[in-house]
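Chemist: Structures incoming, each one as structure tokens.
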Structure P
Amino acid sequence: MRTITSDRLLLRPWQDDDADFLLDLESRWEVVRFLGPHPVTMSTRDQALASIARRKAAGIWLITAVGDGRRLGNLLLKPIPLSAGEAGPDEVEIGWHLHPDAWGHGYATEAAAAVMADAFDRGLPRIIAVTMPENHVSQAVCRRLGMTHLGRTTRYYDTTKELFEKTL
């Protein structure tokens with residue numbers, strides 16, 4: 001997995017010593033409430049370590065601040081699971097969630113833009129994002145990234161989502 005940098009951020013693979021941060025991040029309902037069809041908060045360090053192992057395998061980055069290495073959140077670029085009964089070509093989604101202390105500083109937009117630029121440079125022709133209909137903050141990030149809103153869909157995650165795309 002590549003390390004990606006931007007002006008203020010370093011996106012790197014998760015490591016086991018990030019477990020306390022991940023537990024703090026995902027033990028917060030305000031962070032996980034829009035993650036997946038049945039969000040749950042994390043409650044133990046063992047859960048965090050197991051999740052870090054999955055993140056390493058899936059190619060999910062930890063977002064850190066360039067200067068001080070402060071951990072800010074999570075960014076993913078991975079194949080998106082289709083809803084049951086859906087068929088079609090593999091698609092790649094981008095997604096993010098940040099610690100509340102990092103909200104409102106443009107970090108999600110900056111991190112996502114850096115990863116999208118890297119992916120497009122490597123030849124990926126299209127990236128999508130899906131959000132819960134009520135997740136207006138992530139929808140605003142999608143718009144700042146220049147993603148086009150394609151409307152509502154039930155094609156992914158067996159639930160209704162707002163669909164955004166950006167093409168090369």
Structure Q
Amino acid sequence: MDPFDDPRLTAMGLLAEVFTGLTGKTNPTFAEAGISEVDFETLIRLSRSPEQRLRMSDLAAQTSLSTSGITRVVDRLEREGLVARHPCASDRRASYAALTEAGAARLRQVLPQHLKDIETWFTGLLSPDQLDRFLEALRVIRDVVRPCATAGVPRRTPAS
């Protein structure tokens with residue numbers, strides 16, 4: 001067997017190509033709204049969390065950022081009024097990042113076009129059955145390689 005023609009290499013290559021392509025298709029929408037991809041990821045994770053807030057450590061775990069990286073992002077978003085920080089009542093060392101109304105408004109501004117982008121360049125290319133199987137496969141992989149990605153968030157049902 002040719003070691004360069006391994007389906008595992010093909011899977012990784014396709015995943016990287018798809019991610020890069022999707023990023024290129026969706027970033028203009030974020031730029032037009034005055035936010036970066038990581039800003040959007042931070043805001044959307046807060047918006048989909050209980051009480052629209054997460055402990056900073058959980059937010060870092062759910063994003064592709066280190067604790068210091070997410071601190072810098074939250075600092076910037078806080079200066080823009082999109083996020084507020086709140087102390088943790090049970091742990092003085094911890095704090096929460098919470099979505100503000102201005103942050104929710106910014107998300108409402110960007111979401112319609114972002115969802116169109118997702119539909120055009122991603123989910124709309126798959127049948128409902130393909131999408132269900134794809135999401136299931138992604139969750140299996142995510143739960144092994146990034147188990148901390150669901151920290152602080154209740155488990156979602158397969159339909160969510």
Structure R
Amino acid sequence: MQSPGTPRRGPGSIVNKNVEWINAPGAWTFYVAIVLFGWLVLSLFLDGGLAWTFVHLLHGILTFYLFHWKKGSPIDMDQGKYDKLTFWEQLDDGVQNTANRKFFILIPVVLFLLATHGTDYRRQPLGLNLGVLITSIIAKFPSMHKVRIFGINKY
């Protein structure tokens with residue numbers, strides 16, 4: 001069964017295994033569990049609010065690279081079909097505003113709120129958190145689909 005909002009696949013259509021994992025039952029739960037585990041590990045060394053700040057910053061950097069910068073697919077069976085597309089461009093066959101895309105937009109927003117609310121506002125780098133949030137959200141805009149700013153990451 002498909003997640004709500006994912007594009008329907010007709011008979012004989014090719015499934016992109018690079019991004020299909022997100023439609024598996026429990027994939028969202030697993031993703032959130034990884035984020036929470038990261039906070040748990042960091043909170044052993046830092047106070048809880050500052051740990052959320054580091055989780056937000058690390059999540060933003062890692063997902064920007066993996067979702068919006070790195071192109072192609074590690075699956076050999078794709079035969080180069082997705083070599084010019086990022087993970088985000090491959091997700092849900094490029095259909096915008098699906099449940100998966102909304103989930104991946106919601107995560108940085110929630111992490112930003114946790115990072116800013118969880119600290120005493122004196123040790124929290126608001127500008128850095130805000131910069132990461134804005135970069136994460138703008139990269140996910142439908143108008144940014146297949147756009148390479150200044151030709152960066154074109155090839």
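Every number in this text was worked out from the coordinates using simple rules, so none of it is lab data. The structure displayed is predicted, hence computed values, not measured ones. Cβ atoms are built from the backbone, for glycine too; each structure is taken alone.
Chemist: To test your reading of the models, identify which of P, Q, R gives 48, 31, 21 for Cα extents along the principal axes in Å, for residues 61-140 alone when calculated. Before the final figure, lay out each step's value.
Modeler: Working: P: 45, 32, 18; Q: 48, 31, 21; R: 51, 22, 17.
The read-out comes from structure Q.
Chemist: Using distance in nm of label points 7 Å out along Cα→Cβ at positions 85 and 117 as the calculated read-out, with 3.6 as its value, let me know the right label among P, Q, R.
Modeler: R
Chemist: Who wins on relative contact order in percent (Cα under 8 Å, 6 or more apart) among P, Q, R, i.e. which is largest?
Modeler: Biggest value here belongs to R.
Chemist: Hey, another quick one. Tell me which structure, out of P, Q, R, gives -8500 once helix-only ellipticity at 222 nm (-39500 (n - 2.57) for each DSSP H run of 4 or more, over all residues; to 500) is calculated.
Modeler: On the way: P: -8500; Q: -20000; R: -14500.
Computing helix-only ellipticity at 222 nm (-39500 (n - 2.57) for each DSSP H run of 4 or more, over all residues; to 500) on every structure in P, Q, R gives -8500 only for P.
Chemist: Moving on to the next point. If mean count of other Cβ atoms within 10 Å over residues 109-116 comes out at 14.5 when worked out from the coordinates, which of P, Q, R was used?
Modeler: Details: P: 21.4; Q: 14.5; R: 18.9.
The value was obtained from structure Q.
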